[in-house]
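Next up: some structures, all given as structure tokens.
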Structure I
Amino acid sequence: MKTRDRILSVSLDLFNRNGISQVSTLIIATEMGISPGNLYYHFRGKDEIIATLINELQNSVSTISIEYPKQVQDFDDYWPFMHTVMALFTHYRFMFRNLDNLNGQNPQIKRKIRTLILKLRQLSSDMLAHLVSLGKLQCDNNSLPLLSDNLLLVSLNWLNYQTLLDDKYSETELIRAGVLRLISMVEPYLTESAKSPFYTHQDLLDELVN
């Protein structure tokens, strides 16, 4: 792996584990076993590393937006696709745990965070509209934007909530909990053709509450 890619990988791991404020470029360089000067050759400080990681996530969101209509043709396809989305959120979880902090960073990062949130908002809206077009979701034009925004709100904050309840959750458990919460919000709007014979509303409640 190239040094630049290693810097991004190590930084992401440190940000996820310790939070942005607790990680400096010196700590990143020490963790990697390189000099601060070597790190500075690739990135002119922590803000540039953060900005690059935000770009990575934005690019992944753009790819998901393109792939979603092709891969989801039934509600049963929605589950694994949401798993992919939640796994992506978990992979870059430091961003969602530090949104206020990031929004108060330099203007470049603030703009990138706003762009990211707007991309995610559009993705949430497009995903629901696609289910409506497939006849799998029954939701009027007034309710759809609110449901879309509520799904995004939960997506942005569920990691903090779950880890406050129990910080021993594995990554797999965190992802599943996130997917189940989103499905439970969509489930009341499903048409008969979309309801799963294998998973009822009560099953969702039981797993989420217990």
Structure II
Amino acid sequence: MLSISDLRENYSKYELLEENLTKNPIELFDTWFKFALETEVLEPNAMTLSTVSLERKPRSRVVLLKDYSNKGFSFYTNYQSDKGREIELNNNVSLNFYWSKIERQVRIEGKAIKLSFEENDNYFNSRPMGSKIGAIISRQSRPVNSRDEILKRFEEYDLSQMPERPKNWGGFIIKPILIEFWQGRPNRLHDRIKYIFKDNRWSYQRLEP
């Protein structure tokens, strides 16, 4: 019988040294993200988003990163979903990327801010037709009697109408105040570098594994 406690992976592919760091962690994230793309990591933009529930309990789910820049990290959702309503009350959130193929992880903490109407419209209009309709007919996070009920709503959508972005659908940008880079290393002596944004500048420190 397989014992989960015996499952082990010895990380040894890469290292993270101070000489390879950048002053701005977004530049380092950009390097790591592009490397994940080059090495064909499956869905490198998949990230775990953690919020605080209305009952003040942590909640996590995987969402897709749609853009990043010095301004922050963006994703889209239904504002009336669980995560949307939770962010409305407490916009302190965290993100986590884990790329097992290259033995790397990036953890981000920050505040979620709604994107502008223009940014929301531009992204919504760039989506495939099925995704647009899905966003319109979905009552995300609400109970439903059956899958058939959702499919019926989808199939009955009037295709003669040009789909318009629902007002309750849009994006958030996470403005980071902490970004930690984790590189797996042998003997669990992993490289960990934490960046902190304070007094309008980034600084970093190495953490013990």
Structure III
Amino acid sequence: MLLAIDTSTGTSVALVDPERGVLAEHTVADTRRHAEVIGVLIERVLAETGAGPREVSGVVAGMGPGPFTGLRVGIAAARAFAVGIDRPVLPLASHDAVAFASARAGQMRPILVVTDARRRELAWSSYGLPDADGLPVRLAGPSLILAAELGEAGPPDAGLEGDFDRIDASEIPAGALGLLAAARRARGDIADTVEPLYLRAPDVTLSTPKRVTG
């Protein structure tokens, strides 16, 4: 079983099994309460399935794109849980989960995944048709664009030609994230996104100390 955690939009936690699918999944849409709810959701999915922490074989971390503060809460929680049970962290781009869910639903055209990046900006990733294993093929992104500049043709550098579907995702489904990680782990290509995809510097930075002379 894999525990999947994503806080790139709201907070989503799921426990998945490669054979049985999504065993439990809970999401809180609030984009400002990640730290308050992350522990509760982890406890909830474990309790609902009756699974003990040691039964988890890996922890999937959604790596964004997302705002700095919220995204790092989920990544830190995933890493801490993995260290506590001595299991690996499996990092994945969060938008890939949306594309994977679309592929499982019978995706027939390329897609553009879009999430709210705040400050009148949108984060986007583009995908072609799924590969032979039904897994998403990212063409470009994640990247930022001003919301006012995203027209019907999509971002100019998205690599989308002809018709495509746009998916405005208000949340990242941790269940899809976990199942995608399981599928990619099975074929040995999990770690393509090892650094958080903040796409923007944190809102708060350390000030530069004043030089003292005397």
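Every number here is computed from the coordinates shown, using simple stated rules; none is lab data. Small disclaimer: the values here were computed from a predicted structure and weren't measured. Cβ atoms are built from the backbone, for glycine too; each structure is taken alone.
Could you tell me which structure in I, II, III was used to calculate mean count of other Cβ atoms within 10 Å over residues 13-20 as 16.4? Mind showing how you got there, number by number?
Values: I: 16.4; II: 11.6; III: 19.5.
Value 16.4 for mean count of other Cβ atoms within 10 Å over residues 13-20 corresponds to I out of I, II, III.
When distance in nm of label points 7 Å out along Cα→Cβ at positions 157 and 181 is compared over structures I, II, III, which one is greatest?
Working: I: 0.9; II: 4.0; III: 2.9.
When distance in nm of label points 7 Å out along Cα→Cβ at positions 157 and 181 is calculated for I, II, III, structure II comes out on top.
Out of I, II, III, choose the structure whose coordinates give Cα Rg over 2.2 N^0.38 Å equal to 1.18 when calculated. Working shown, then result.
On the way: I: 1.13; II: 1.18; III: 1.06.
Among I, II, III, the structure yielding 1.18 for Cα Rg over 2.2 N^0.38 Å is II.
For which of the structures I, II, III does the calculation of helix-only ellipticity at 222 nm (-39500 (n - 2.57) for each DSSP H run of 4 or more, over all residues; to 500) return -9000?
On the way: I: -24500; II: -7000; III: -9000.
Considering all the candidates, the number was obtained from III.
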